[in-house]
Structure I
Amino acid sequence: MKGMIVFSFGWRRNDYSHCNIRLARSAFRIVAETETDEPLVVLFQRTVAEATEVLGILPLPDPILNFYVADKRPGYEGSEEVVRQAAEIFRKHGITEVLPIAQPVLQLTKCVQLVRKAGFRTPSFWKLCRMIGWIGFDRKSVQPWTRGPVRLVLYTMRQMFFGYRPPPELSE
C-alpha cells in the first residue's frame, strides 16, 4: 500500500498560489498514472487542498483513494508537522512507501529526508522530480522564501545553519 503527502509551497492570504495549484495537478496526475489495485492514502497540506477546490477535483470519487487534510497546529508548522501527521495516518493503514509531492527546488530534498526519517520508503529524488514537474515560485506569496530561487536558498541556509523557524503569522 502506498501513501502520498502533498506539501504546499507559497501562501497567499486571500488568493490561491499557482504553485499549490500546480502541486495539486501533479498529485492528481500521478494518482491517475499509478496503476494499482491497492488503496492509495493521500494527505494534503491545507492550502493545496483548498487549491484543489478551485480546480474542482477534491475529493475524487474513486473509492480506492482515502484523502486527508493536515490539521492546523499552533505556531509555524512547516514540513515536519505535516510529515508527523501523515506518519500517524499511514501507520494506521499499514503503509510502507510514500510519495512526497513538493517543490523540487530544495523543498523536495527536505521532504524526502523527513519521510525517510519517519521510517517510510520513497522513490529516488530524481524520479520524484520527473513525476512532479515544474512548480515554480510565487512572487505574491506572503512567505518571502517562496518568491524566488535566491530567497529559497537563503531561507534554507538560515534553517540549516541557524535553526531558523519562521514566525507563526507566516504559516498557512
Structure II
Amino acid sequence: MIKMTYTEAATCGMNLKVRVTPEKSEKMQLAWFAAGKTWQGGRSIVTETGMEYLYLDETLSFGHDFIESFNNNEAEEIELIDDTPQPDFASQQDLWRYLSEKDKNNKVINKDKSIIAGFSTCGNLFDYKNHAYFSISGDVVDFSDVIDWEKYTPPRLIRVNSVEVPTPLESFDGIDAY
C-alpha cells in the first residue's frame, strides 16, 4: 500500500481509494478542493465525513459499509499521512534519551540554528556551535519545548589538498538562483 500526503493524493492524477476516519475525510476533502477539484456533483464543500471510504479519480466520491465494493474497486489503495513533518522528539525524555545514548555522541540543534548541544567526552553538556560548556550558574539550555529541537547531522566532509572541508552543495530545491 502506498503512503501519500493529502496534497499528493489530491494532485497525483491517479485513480485512488482510501479508508478514512471523519478527521481524515475532512482533511482529504479540503486538500481536494484546494487542488481545484470537486465532488461528483460539482460541489466543493466539506460533507459526508462519516463515510468510511473515499474514491479519488477525476472527481471525489464516497462509500459506506460496502467493504466488498471497496476491495473489488480497481483503484490503487493508499494510506493518508499528514503533510506536516512530525517533530524528532515527542517529549523531553525522548530528547534526553537520544542525547545520552552510550558511545553515539548524539547531538541536537535548535530551530534557529544557534545551539548544537550534546554531551562532551567528560560527560558535561556542551554547545558545539559556540564551543562552550553550559554552566550551572550561567548559561542555561532550554529543552522544555521539544519541537524547537531536532536531531543534528554533521555535514559530510571531503578532503581537498589534505584539508577536510564540507561537501559542496549539490542543489537547492525550489530556489532558482543562488
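Assorted remarks:
- A value of 1.16 for Rg/Rh (Cα atoms, Kirkwood Rh), calculated from one of I, II, originates in structure II.
- Origin of the derived value 3.3 (distance in nm of label points 7 Å out along Cα→Cβ at positions 1 and 129; candidates I, II): I
- Per FRET efficiency 1/(1 + (r/R0)^6) of positions 25 and 153 (r between Cβ atoms, R0 = 25 Å, to 0.05), the highest-valued of structures I, II: I
- Read-out FRET efficiency 1/(1 + (r/R0)^6) of positions 33 and 81 (r between Cβ atoms, R0 = 30 Å, to 0.05), computed value 0.55, structure in I, II: I
- Computing helix-only ellipticity at 222 nm (-39500 (n - 2.57) for each DSSP H run of 4 or more, over all residues; to 500) across structures I, II gives -13500 for structure I.
- Comparing relative contact order in percent (Cα under 8 Å, 6 or more apart) across structures I, II, the highest figure comes from I.
Only the coordinates and a few stated rules stand behind these numbers; no lab work does. Worth saying up front: this structure is predicted, and the values here are computed from it rather than measured. Cβ atoms are built from the backbone, for glycine too; each structure is taken alone.
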